[in-house]
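J.: The structures considered in this document are given below.
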Structure P
Amino acid sequence: MDGPAIENGAVAVRGNRILAVGSFADVSRLYPGKPVDLGERVLLPGLINAHCHLDYTLMRKAILQKSSFTEWVHRINALKRCLSEDDYLHSIATGFAELKKWGATTVLNIESFPELMPKMPPPPIRTWWFYEMIDIRNCIATEELVAGAFVFFQERPDWLGGFGLSPHAPYTATIELYRLANECARITGMPLTTHLAESAEEEAMFRERRGPLFEFLASIGRNMDDCQGESALSILLRNGLIDENWLLAHMNELSESDFALIASYKLNIVHCPESHRYFRHTLFQHKRLYDLGMNICLGTDSLASNNALNLFTEMRAVQNGEPWMSPEEVLKTVTVNPAKALKQEDFLGKIAPGAFADLIALPFENSTDKVVEAIVQHREPVDWMMVDGDLSDTN
């Protein structure tokens, strides 16, 4: 992703970093030693899943397609109450195994149960854990938020990745919570993510004070005074609560006024194609957002609304639905784009000196001008992976 494909290429690795990349002749001359010969393969950076909920891996096919987004919310909340702490730990471990199976070496995971963190082993891939925050019933004071964040993000030197904050969504997190998250991130440098403009029901709630989501949240005591005829996106932008530092998951329901608002920003947007199809959301405006200069990344969301944690499937869904996109642009959505959103563009998403040695290899027997197309069309589990300079078992 840092230049054209190199035929008969080689990568020199020392520790967890890439030292050099180039032709085998050039690299082996600079760094002599016994090489690891992968044969007829394409070597590429490990994929980055920009939006995932590993807590819900055990919910694959547990929720039949619902007639409304709010019905799905009811169902997943019911399922969550039935699972034990051990179930969630097993779910997270199973999710990691599936991510590795399909070539992800980095994941941005929304963690709904931070109390599980002390009981988890170090993650097997590079993981950014986003502490999910909801306060529709109980306001969170500044001191509580900062204290909770620092407990959640207590130093774990053997864990790859990092930590961030995730006010869940504008319908479950107050403006004050978004403000506190921004302040906490300013102090700590942590990344931020949120669900935004996900469903037509969210749009109807904020713009028209109606619909299943409005009725449900009003019934459980949420203050609905912020539903005043403008979108949740507009509310957050108008109050200076989201900007280019955030990763905005979904962004499915955008009106003309929303497009006018975001035209002056270069936002990080995470599209989840298979989850989007499951919910039958409004058509994702990929080209329009791309033409505005938005940094578009891909995620799988959770197995409560998807059948696999497979970024190759997500890439193919994009290429099939957006024929104007080249395979190169599609591949960027799971490599350089999410690395940029994380402010890790020097270290992730590419094979270059100084980058982390997070690599995968796929079978390939063709000319180099077809290599990226072959990557996007790949359909088999990944059987060779390096994470942080160590060979990793993908079985």
Structure Q
Amino acid sequence: MVAGALANKPGSGGEAWVRLSWILGLRRLGFDVWFVEQITASTCSDGGGRPAAFADSVNRAFFRRITATYGLLGRATLLCDDGEVEGVPLATLGDVLAGADLLVNISGHLTDRRLLQTTRRRAFVDIDPGFTQIWHARGVADDLLRHHDSHFTIAENIARPGCRIPTLGLRWQTTRQPVVLDDWPVVPAAASDRFTSVATWRGLYGPLEHNGVRYDQKLHQFRRFLELPGKTRARFELALDIDPAETPDLEALDRQGWQLSDPRAVAGDPESFREYVQGSGAEFSTAQGVYVDTRSGWFSDRTARYLASGRPALVQDTGFARTLPVGVGLVSFRTFPEAIAGVEAILSDHASHSVAARSIAEAYFDSDHVLGRFLDGACAT
């Protein structure tokens, strides 16, 4: 049983791929995979920013479409806190949970204690490292961590010297974002000089503070590199979720030469998200301040999909060089001059960087290997 957020993130093809990759990857390994999601009625909308009843919401429609497209009909449940259910009935879900070998609880999404206690073995999968641990350390998150048998994080440097993420006294095992490589084939790049990414300007979470250190949002990191288009030969484009009221930043992005598009229009479902990534020449992206400044080793699932598609990635360093090869295919940067040099290196030999990108994905993000190792850790006695 995989638990995660699909209906809670309608119109986000990239977020859908995060959950789908676990589902489809585990299925490839021979498991009978089911999916469960919780949603609150107060978050349901009509897609235009207005509230909607669960039955008529864009959330429910998105869940229904994704589960039907990816073979989850009859194996997926969406539970609304108003008592309504989409998909497999609650009674059947309870029976499945009771018989499941493992609950994979992505971000601890499944919070219903009755359902959690039904399962024989529970694995918490942290994909927001730093946020997860600091919230729990400060007591501002419901302590669901203790209700799991094993704990995994994509912060590969956790508990290592130099990493400032608190461990909370738990034994964190590390994992990577799995990519089902057959779903992400290499296709020819239409324009090698087109650097893109899909991003949210402010995101769901505000700045963090822990032990006297403030960790800023992704937008604060991105502002340091706004002048990049005017300093290189490349074109830069963002499928950017940004509020129209962010006038100063929108004007700055336009002035510096960034081309913007609506992520809901160009990457709103898994298929269009894949087309957008594969239509790029390379990726350029910064990271959340907490990922960077804690030296977490965090690595984006989106970037893993660029690599799998044979697209070089130029991404902000979070300490991932301790576990991943950097330099060709995957290029990291900390400073503005390093970002410029990275762009020029990729443009000067795009073909070699493309081959290396796919090789990195095959060696480090192949779902068969990532999930096989995860299951060894999650099911160990």
Structure R
Amino acid sequence: MTDRLYYTDPYLREFDATVVHVGERDGRALVTLDRTAFYPTSGGQPFDTGRLGGAAVVDVFDDDDGGVMHVVDSASTALGLKVGEKVHGAIDWPRRFDHMQQHTGQHVLSAAFDRLFHVRTVSFHLGADVSTIDLAREMTAKEIAAAEDQANLIVWEDRDVRISFAESEDAARMPLRKESKREGKLRLVDVDGFDLSACGGTHVLRTGAIGIIAVAGWERFKGGQRIEFACGGRALTRFRSLRDTASAGMRLLSVSAGELPAAVERLQADAKDQRRVMAALQNELARYRADELAAAADATDRGRLVLRAMDADANGLKSLAMAVASKAGHAAVLVSTSTPALVVVSSAPGVDIDASAVVRALTSRFGGRGGGKPDLAQGGGLNGTTEEILEVAREEIATRR
């Protein structure tokens, strides 16, 4: 059983301990100590990192016997430690303090939803970049803002965050926000006058150290709602990112912050209009080019066949192939000059050419994927020269019956 120093002193950054076990498991070097300030992954909160003697601690987890396992990055260093030997540990404090801000902020935010709207938090996850709580039901934007406001009032009041211990039977008679299913002695985290929860995580000593609690977004999740939030330093980092992005957009569009959404909408509308005009022009151009191609088409027993390599994208190839096939008795196999190649096959009504069969033959020979209908099919990702692809297409059309 490891003495967990972070239970009573989450601000402890360095400590000395005695090695009680050294070994390997699944190719990882493990060290167990008689006491530790390293927090193991538990309750939605990630593990601490840092150094143990001369080795970097890269993972920490609970063992089945109640010990805390420290995974170090060097098997040779770990195995050089001896049972009974003293070792100095130092945790990565910026990472720890960030976790303390997020976890304490989660307690306050969850309590705000519970107090204002009687909505319980189903689960909590503290990630490397974002933290989330899952609520039992969906909330409106107005309700979320109200809970966010209430949570920040508690932060700015700089209330005490106290740690105590109680037997599970005694704790069951206390006003816990969420009933604990654990037996025996429980560790309780008390945000003065606002929240009381059974929790083994690390927390700040006063709510003011959380800094700020900012809801970053939300979405439906498993019949309830997932709330993404950031506290303290993470909230500042998120604000800076949004500020820089918004400033860049305002500078490029020569608008103020309030005008930015409308400016983006105008750009989207203009782009949609331009795409519509471009498509119309492309179709018109395709008709003219189709006349040229049809005039030079090869006469075959299947009809007049156009086999050409074109400097065009998928939409351009498709428009041109359809324009050729709009002429009675014509079919087209058009291949892009890009690598890997695109191919579009089309045929006019009454022409005995199965476009989808030709594409299947080409992708079978040159790789890629494709599909379509007997009169129009296309494929992409073909690895072959345009000459090779067109030649195989010609043979497929000539021999298929």
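Taken together, the values in this text are just the output of simple stated rules run on the coordinates, not laboratory data. Owing to the predicted nature of the structure, the values given are computational and were not obtained by experimental measurement. Cβ atoms are built from the backbone, for glycine too; each structure is taken alone.
J.: Taking distance in nm of label points 7 Å out along Cα→Cβ at positions 247 and 287 from the coordinates of each of P, Q, R, which one would give 3.5?
T.: Working: P: 2.8; Q: 3.5; R: 5.2.
The correct label is Q.
J.: Of the structures labelled P, Q, R, one was used to calculate Cα extents along the principal axes in Å, for residues 167-270 alone, giving 66, 33, 19. Name it.
T.: On the way: P: 37, 30, 21; Q: 48, 41, 27; R: 66, 33, 19.
Going label by label, the one that fits is R.
J.: Let me ask something additional. Thinking of P, Q, R, which structure, once relative contact order in percent (Cα under 8 Å, 6 or more apart) is computed, gives back 9?
T.: Values: P: 24; Q: 17; R: 9.
Derived from R, not from the others.
J.: Continuing with the same structure: Once Kirkwood radius over Cα pairs in Å, for residues 39-206 alone is calculated for every structure in P, Q, R, which label goes with the largest value?
T.: Top value of Kirkwood radius over Cα pairs in Å, for residues 39-206 alone goes to structure Q.
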